[in-house]
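Undergrad: Structures for review follow.
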Structure 1
Amino acid sequence: MKNLYLLLIMLWLFAACKPGAQPQQEPLKYPETAKGDVTDDYFGTQVADPYRWLENPDTQTVRDWINAQNEVSFGYLEKIPYRETLRKRLEKVWNYPKYGAPFKKGDHYFFSKNDGLQPQSVLYIQESLESEPHVFLDPNTFSADGTTSLSAFSVSRDGKFAVYGTSEGGSDWNDFYVVDVPSGEKRSDHLKHIKFSGVAWEGNGFYYGRFAAPEEGQELASLNENKKIYYHKLGDDQSKDVLVYEDPAHPKRGIYAQTTEDERFLILYFNEGATNDNGFSIKDLSDPKSKFVPVIENFDNSYSIIDNEGDELFVITNLDAPRKKLMAIDAKNPAPANWKTIIPEQEKVLSEVSLVGGKIVAVYLEDASSHMYTYNLDGTGEQEVELPGVGTVGGVVGKKDSPEAFYVFTSYVYPTTIYRFDTDKNESTVFRKSEIDYDPEKYETVLEFYKSKDGTKIPLFISMKKGLKLDGKNPTMLYGYGGFNVNILPGFRTANTVFMEEGGIYAVAVLRGGGEYGEDWHKDGMLMKKQNVFDDFIAAGEYLIEKKYTSKDYLAIHGRSNGGLLVGAVMCQRPDLFKVALPGVGVMDMLRYHKFTIGHAWVVEYGSSEANEAEFKNLYAYSPLHNLKDGTSYPATMTVTADHDDRVVPAHSFKWAARLQEAQAGNAPVIIRIETQAGHGAGKPTNMVIEEWADIWAFMFYNMGIDVKVDETP
């Protein structure tokens, strides 16, 4: 009997510790979150909002709540035995030089470089590609802790001056400064209250967009309205800047300025919401008496001016072409009826166009992967550019009068590589190869297709070690976005190398709502069709399980921003399908998202709870915050946000986490990791990025019951 008892104990211990077994965890004690009695009326439907008070992050009460939540969350993470081992491995693999593609302005080349673990990448300058580069701007000197980042950079046409923008703590708010390029000295120019703006050079100054100064204490939450375009003359105080355009009749309208490379034309874009559909006007700056000429005054299609060749402006548009085409506009007679087609719509989606060396360089997407071609300026003489394989071409940069261009190529298992391209020879050569401690020959990406709920065929990229056994027991991270016409394309992510070293599978579903197959694909996943995106994602998880890549005990889901909404929605709809959920900086309150910062711009994508009853019902049906049900066993969840996120304000994640902790049944942890001095993601220092990914992998592995033994010599 004694031996039988010992045998049973050993079997129990083996079952509790084997991979895939739920770790024996004590229920977490979460901070108590007070509930208010706020209720809103939406077309006769009463909707309670008991955590409304969490929308005010600068109050002491909310700060105390943040500290209490972080104490629980980081206390939990610190107990994971291999968390620090993962962090060290990530730090080691991250520690290699990372370069940006060079570009030339005037007599100099500029490029960015991070030595490995620097908080921010440094901007370098050199006279030729063979000469010794030296530091031009070092953002690591902007702040003591590395949380102030370089958010914008633009060099004047003659290469004599440069404008750079800074962002503090990841905020979308920018300050602009000017540097004299030859001397490297910072000038007196200092421009404030800039958001969602580039730099459009003309003569001895530039155009930019700014908002009125926000109320003190409301910088990270107040609505961004009434944007204006100004012209700043170098050397002037900002108070002297000339107002070029405003539209007080449409305070929520977005407006953006652009000049052509030769600074002859000023293009003014305007749109209503975060959509590519826009109107635009042009102004011939070579004529001092010219005024803005409206070209498109509706928001039915998208238009993006690439550059000009004399009087002709080249424009990418989806006008009568959901997969886009390239057209030419006669600036002296710009009515659309007079436009001519240069490159007609194809089965592939036109993604990017550049004018380099008297040629058109066009990048297309086919099944979410890049193909590159060159054409003559009249659209003839098509030649395909040979690429290394299935992957993504990004940022073809060159000048109209030089055959030299640079671009980056990357894929899920192919580290980012910079290529030099000669348009005369139609040849690419490796300019800079990655030096990462990683062997791409050990890994592979396969592209498979599965059917969504309505039968639509959806692409799925699956990356993993070669020869990995498909027995349903592989830890798998499923990532998705699905919105705003954003293309989710193959790209190398350093953090994934450590995950795949441990036998992990990284899967990316190309969901509707993106632009990978053109505007029709986008529209099939927005507004009243948003549920298609969630169905696509759920079907991806089911497919991975069906094909034995993984099982529900080893499946995690991850997404950020609109992708955070995706994760929240699907874990509400199918809590049984996933073991771990990792929603990051997500839009979780679909009834009130439009009331903060730039949220009103998303109404064109999501709809509005206040605009009409049908849109309210649609939003209410999937809003993550409003679809959590008491007594439900939700996946182990780590919600990730940041206190300085003024894109998707952290109140979304705060309210969601409080409600999830209230609703959760069982012992699976539902914690919230709140980064301080960080924003929506851009400009985050390297150490913060590494720490976040160490926590993501540790949380995921631990809640799958996997004992991680990191290989220090892969």
Structure 2
Amino acid sequence: MPIIEVKHVSKHYPRHRGARALVGRGGILDWLRGRKRETFAALDGVSLSMEAGESLGIIGRNGSGKSTLLKLLAGVTLPTTGEVRVHGLVASLLELGAGFHAILTGRENVYLNAGLLGMRHAQVDAVFDDIVAFAGIGEFIDQTVDTYSSGMYVRLAFATAVHTDPDIFLVDEVLAVGDEDFQRRCRVKIGELREAGKTIVFVSHDLSIVNTLCDRIILLDQGKMLVRDTPQQTIDYYLRQVGRAAGVHTLALEDLEVIFCQGRLSLFRAGKEITAPGGFRLRLESMGNWYDSTGADWRVTVREPTRCVARGVMARLPLTLDFTLELSPSGLTWRMAMTRHREAPITVADALLVFPPDWNEWYYGELCGDFPEMLPGDLEWAVIVPMRHGVKEAAVASKQDSTLPAVLVECDAGDQPLQLQCWNADYISGTRIVQAARYFAQAGQAAATGVTELMTLRLDLGLDRAGLQQRLRERAREYTITSGKLQARVEPGAVLLSHGEQELTTDVHLHTQFLAAGLWNFSQTLLWDAVTREGDTLRIAGESRRFPLRQRWEISPAPGGIRFRLRFEIREAMDLQEFNVSLGLVPAYLRWSTPHESGDFPRDLVEEKTWTHLNRDYGPADYAEASGGGLPRVALRNRDANLPVHMTVLASGLSGMRILQAIRVPEGSPAFHLAPGIHDAFDGLVTLTDAP
């Protein structure tokens, strides 16, 4: 038997036009004369049924009848015609705190509201501590609620309702209350209720949350119910229907369609949505708060089949946003600008491109990988690949569904700083995110008035996954140099060496370390710019997060191998106690040697020791090398006598990696004293000799 049955339900309300309408049409004179009052239909012939444990989402524009339907299910009001049957205990999260009394304490209101929802006093005792902990009220629980902030008020009301353990939850936009942390806990709690088999009827304008939480979705439009075959198709239809508003425009070219809707972009190819229900949007950070482009009042000023211009007036910031969208056969160009009417402390402007979880492969510069699976405990966004300065391309694709187009995102902010990253959203949202963030030079300070071009995003949908991989290989070749059979590929903080198809380095590869203020800093932890190429020479620079130091690397072919040159760019005077260049080799290497001694790499090391020194003579030396295992003999060499080094050989007890290391230490003083400027640090070679 269905737990909820709605049969041909309509709900009519009289039209009220104020006190003066008492003597006009529909007023008291018409009533005395027996004339019918004018009404409007909030719901018109709605029918649906739900089985126990189902989750139903209701979407639609404001005034479409969503809240009216929930009130009928809650028994707050009765239908004008038709029948509503609800079997089981109902908790209605329609207007949080509607039953709270200002003169009562939070504790008293918890017992009162839980009692109204059908709980006995002993049952409330059992969950009272959980309610208080969830609400985060603490010692204020025994204060009267008229002393509460609005956030405390709604947190306690929500916490009370979700702990009453009813059969049916009716939820109306309550996940929009409270701060970001509380909203996240609300989403998790709703997810737990769904997993526990509770029947949930959920109303929200957040299409991503509705799509994630609900088994079925219905659309209400002017009181009538519209249903499509799947939740996604219902959402797609809804997005098209809201195109009648002044702040909405649809662009179409061949099988590509873009819907701009009140500051949000939704992309479709061949009728299938490419974006997640949340779409693409812009955010601004000001004084620690985020303001979404969907919160602006938008008006499309230029409407063309493949182009539109829209302006949005921000409600809580003294500025307007300007979007220009242009569609081409391969994709979309999205230009963003803002006009500040008064000084406004804008810190960051970032574009969020939100994709469904079916897009499970990421591309970032010349790197690629799989998005990790999102688990129930994932309550925060998780960065997928460390951010690199200068990377202006990222892409998403599907490994399982070849019908889904790959989406390549190219970012341009002129000469302004822009950071590109890939993220997994939280488990409830269940989406992939490409984020392009524009940072302002005077963070937190008042921004000057006038027009600021924010960024331009170009979305290429003309590549399939194979095309993206080919582009990746081409990009990898841009970052690779060859010397004989030795290949060196530059990545942020490391150089990967190979001999034909045989990888010679592993784990940390060729990298650098420096010791300052008693702290070791590895090159992989720096913020790296994009690789640049000039002929056969590759250059890359990385910024320390902690110290006023940048490393500049230069990698080029040399006789028998490659040349690696390291320089330090110092912004403020500082001391370095020690630094080194290290080469991490695969475990197949068997023997090692320096000018002073030689030996075998150990086969077994104590795991507690991460890196173990093998040589005993640390005197100045020009090289350290490894051989054996059928691999080419590889050596790390110093080529500049004016930059003397000490060579050491190590092995990793955890990974089995072999390490050749060139160390520079100050002679006769505790540290290198580096003044502002550019300093030569190391000039060496990695050479290769074929195995016998």
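Since every read-out is calculated from the coordinates, none of them should be taken as a lab result. All figures in this text were calculated on a predicted structure; none of them were measured in a lab.
Undergrad: So P(r) over Cα pairs in 10 Å bins from 0, in percent, for residues 158-301 alone, computed for just one structure, reads 10, 35, 34, 18, 3, 0; which one of 1, 2 is that? Don't skip to the end; give the middle numbers.
TA: Numbers: 1: 10, 39, 36, 14, 1; 2: 10, 35, 34, 18, 3, 0.
Derived from 2, not from the others.
Undergrad: Which structure, out of 1, 2, was log10 I(q)/I(0) by the Debye sum over Cα atoms at q = 0.05 Å⁻¹ calculated from, if the result is -0.25?
TA: Working: 1: -0.25; 2: -0.36.
Label of the source structure: 1.
Undergrad: Still on this model: Supply the structure label, taken from 1, 2, corresponding to relative contact order in percent (Cα under 8 Å, 6 or more apart) with the calculated value 8.
TA: Derived from the structure labelled 2.
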